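Each in structure tokens, the structures are laid out below.
Only the coordinates and a few stated rules stand behind these numbers; no lab work does. Everything numeric in this text was worked out from a predicted model, so none of it was measured. Cβ atoms are built from the backbone, for glycine too; each structure is taken alone.
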Structure I
Amino acid sequence: MSLIDATLRNDSRIDAFGLFTGQVGWAANNVLFYVKGGAAVTADRFRQFDVPGGFVVATTGDDTRWGAVVGAGLEFGFAPNWSAGVEYNHLFMQDRTHTFVDTTGAFFGTDRIRQDVDLVTVRVNYRWGGPVIAKY
């Protein structure tokens, strides 16, 4: 809901994101603990809807944001060539002021939008191949 007009609802959407990171970790037997950091990029869209009617009244169009990312994870090898992991990342995408235009392209208003993202990934991995052992 908009603080200025209760009949409007703000909608923020991340259509895509990318992470460019490096990581450093510590392995103990078949468990790997790691931390990571780097850059993040998101492709965003911001819209305002009319609450009673449910239709779009204003939009900003597409926006690309760059920011930073930090994270931590754990990976566990449970069988030959198989592992499972969980990872948490926080994307610092900063504040930005956006100009909204209505459906005719006329100025509708501006809004300062803060968009930090929390991302949790759970995965299962299979490693193809492996070390080659010579047979004689």
Structure II
Amino acid sequence: MAGIARQVALRSQPAVPPLVLLSGGETTVTIKEKGRGGRNVEFLLSVAVTLGGLPGVFALAGDTDGVDGAEEIAGAIITPDTLQRAAKLGMDAKKYLADNDAHRFFEALEDQVITGPTLTNVNDFRAIFVLERQERPAS
């Protein structure tokens, strides 16, 4: 999904922004380390790393039951300055991703979505907002 968002933002393909990319269902996480997190925050951290602070792209992911994995959060958000704010706190997003520690990453940024239990488990939900076309980065 991050690749599609980049293609839209940089080349207006396969559609012209502004637009929202929506997806649902449970993603798969391969756990390699002992960090804290769930499917949705892992997805978002991966998107943030892949986008690398691309302007005009925002994302939200969460679980409709209000619990992402074993954590008390439903999910989180990313903004174009997510990686920059993390770096100011001395946080390496790629390291947090490798450590399966997306919960602590978004907790430190205060970018978690906390709803409490909703008592409804419809689906995991993901939305990436591409607001406008960006100029191609220098090669």
Structure III
Amino acid sequence: MLKKTVTYDDYNGVERTEDFYFNLSKAELLEMELGTSGGLAEMIRKIVAAQDAPAIIKVFKDLVLKAYGEKSADGKRFIKSPELSEAFSQTEAYSQIFMELATDDKKAAEFVNGIVPAGMAEAANNGVTPMA
């Protein structure tokens, strides 16, 4: 799970500092991998190799919004819904996070590594397919 603390001005001009949480479970990653023709990782490699900026931006937007959620008070659940994602996407905090990822390769890599389960990120970095 990744926590990002963002300071931004809301639409009333009020400065706010808030924590936002992002996570993809193993099940969500498997669904994304198997639900993408040729696999998600391969699709991303092709997009990056082709330097297809519009496709890269779409992938990052989808990842950010799919990973966004809110922790339950007891910490047992990470609550996600289309409504929560849409509400988050309408904030200036989302805009700041999105711009950071779209313009900074290092921050983008840190984000992706932060939202996947630790064992899966390590396996991917070592060239191992963790889905097996």
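Summary table
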{"read-out": "When distance in nm of label points 7 Å out along Cα→Cβ at positions 30 and 102 is computed for each of I, II, III, the largest belongs to", "value": "I"}
{"read-out": "Read-out relative contact order in percent (Cα under 8 Å, 6 or more apart), computed value 19, structure in I, II, III", "value": "I"}
{"read-out": "Entry that produces -16500 once helix-only ellipticity at 222 nm (-39500 (n - 2.57) for each DSSP H run of 4 or more, over all residues; to 500) is calculated, selected from I, II, III", "value": "III"}
